[in-house]
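Any read-out appearing in this document is the output of simple, stated calculations on the displayed coordinates, not a laboratory observation. Model, not experiment: these values are computed from the prediction. Cβ atoms are built from the backbone, for glycine too; each structure is taken alone.
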Structure I
Amino acid sequence: MVTRMIRAARLDVNLYEEVEANPSLTRQAITVVVIIALLNAIGNMVGMLLDARPVGTAVYVALSNGLWSLVAFFIWAWLTYFVGTRFFDGTADYGELVRTLGYAYTPNILAVVRFIPCIGNLLWVIGALWSLVATTVAIRQALDFTTVKAILTVIVGFIVYVVGLAAIAYIYVSVSPS
């Protein structure tokens, strides 16, 4: 699994083809996402503790952020599947997207060091951008279409994702007691 993660981070097109074609790697791809979500949660918690936040708050925020990372990943996989197959004529099933996107999530491992002063946030942004490039490669390979269609799938999916999150946040704030 670690070797595959390294290959995914290197944007190895052959890795994404292998993962796409091998349904037995679904659990492993999800494990990659879970590991990175946990490391992100740990980094988040350490940062909060270093900022002298209460331990209970740090644990709660870390766990909820970690859980949200997992939910967000599956929503993102479904959105890219829907957009890519419905609007850009990609050919894949949801499992192929989950597997390739799971490995494309690898560069987000840099979020674990987000708490380090000066360079932590920079490394987090680098990891996020790197993962975005890996996501584009993963989508292109899984949906069997051009890089332009993969980029458009990412853009359209991201817009839908952000609008959906904004709607949820608006509803949450609207119904929350004052």
Structure II
Amino acid sequence: MEILPHLRTTGTALKNWFIAQTYDALAVGALWLIGLLIIGVPWAPLWAFLGAIFQYVPNFGPLLAVIGAEIGALFSGSGFEMRLVYVLILCAVIAVTDGLFLQPYLMKRTTKVPMWASILVPIVMGIIIPFWGVLLAAPLLAVLYAFRERYRQQHNANAQLNPKPPDALTGP
């Protein structure tokens, strides 16, 4: 058994997952920037950049992103109380949009993982293995579906090379 094709498949799947994660971070950073500019938080580009960077940190990244934006809103001058609330609302909207739409869509486009699997598998793995399950769910899904696709391609190629003989009862 050769290991090189397996390593190549795994490496390609992880590269595609990282590309999807980067697109997701850019989209979340853009959402943070637009939202913080509308709210009027000072240094909005910095907080949006940090929000995009923290998107790579699973579980705690969104929390770290909202802390920075809240600090910016706190020092924004008069009316900062409402800005604090608006930043929390913005964080909730971004989290829901990202978790239910952006990430599953990007995983489907780049790694061919179905949207239902991108949503359900991290939840199930988070229940089974609380921290590590959520952390490893997306890259494992990418690798699993890459091997699934590879197996299908090999199976189809073998079926074309070795067609089944015609059945005596049904004919050619």
Structure III
Amino acid sequence: MADLGFDFTVEVRPTDELFPADLLPHHVPAYLASQKADQFLDDIDGRIIVCADTVVICQNQILNKPADAAQAAEMLNFLSGKSHEVVTAVHILSDAGRETISDCATVVFRELNAAEIDYYIKKCQPFDKAGAYGVQEWIGMVGIERIEGSYYTIMGLPVHLVYTELSKFCDLTPNFDS
């Protein structure tokens, strides 16, 4: 957000990340981002609230954040040698209303061996990441063969869409004189 030129603060409010079992996997991030935004409904005070959620979907299965190293290894082994989708949804809330935008990217991993997976888990502790990996981390550098879509969507914030959406709320024209 700072690289887009926005002044912002980060405020985290506890939100249950459960979702209805019958919700289609591609709709889960929009549902969760909306749930996160709901935590600010009584406290907008002229602010623009931006909440996001990202899921990794492989073979129609959602891979959430791993609980421990064993689950992280299981997820990375499942992703190894396959393509999967990363869906990030952003919910924007303001006094003027609310809007949800979503983006999807496809990631292709090469076959990862057990030593690479073990090294990555020990070095990077990816327990706060959907699918047990960060595209910007070691495993992304050595294991991802191809990406179709926005790199930033995979990182967890489709900034190209956020910029366009936020331009509806304020003037985002860069000032080249400053």
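So if we calculate Rg/Rh (Cα atoms, Kirkwood Rh), for residues 41-88 alone for every structure here (I, II, III), which label has the highest result? Write down the numbers at each step before the final one.
On the way: I: 1.30; II: 1.00; III: 1.22.
Largest calculated value belongs to I.
Can you say which of I, II, III returns 0.65 when FRET efficiency 1/(1 + (r/R0)^6) of positions 57 and 161 (r between Cβ atoms, R0 = 30 Å, to 0.05) is computed?
Details: I: 0.65; II: 0.05; III: 0.95.
The read-out was computed on structure I.
If P(r) over Cα pairs in 10 Å bins from 0, in percent, for residues 73-144 alone computes to 18, 46, 19, 12, 5, 0, which of I, II, III did it come from?
III
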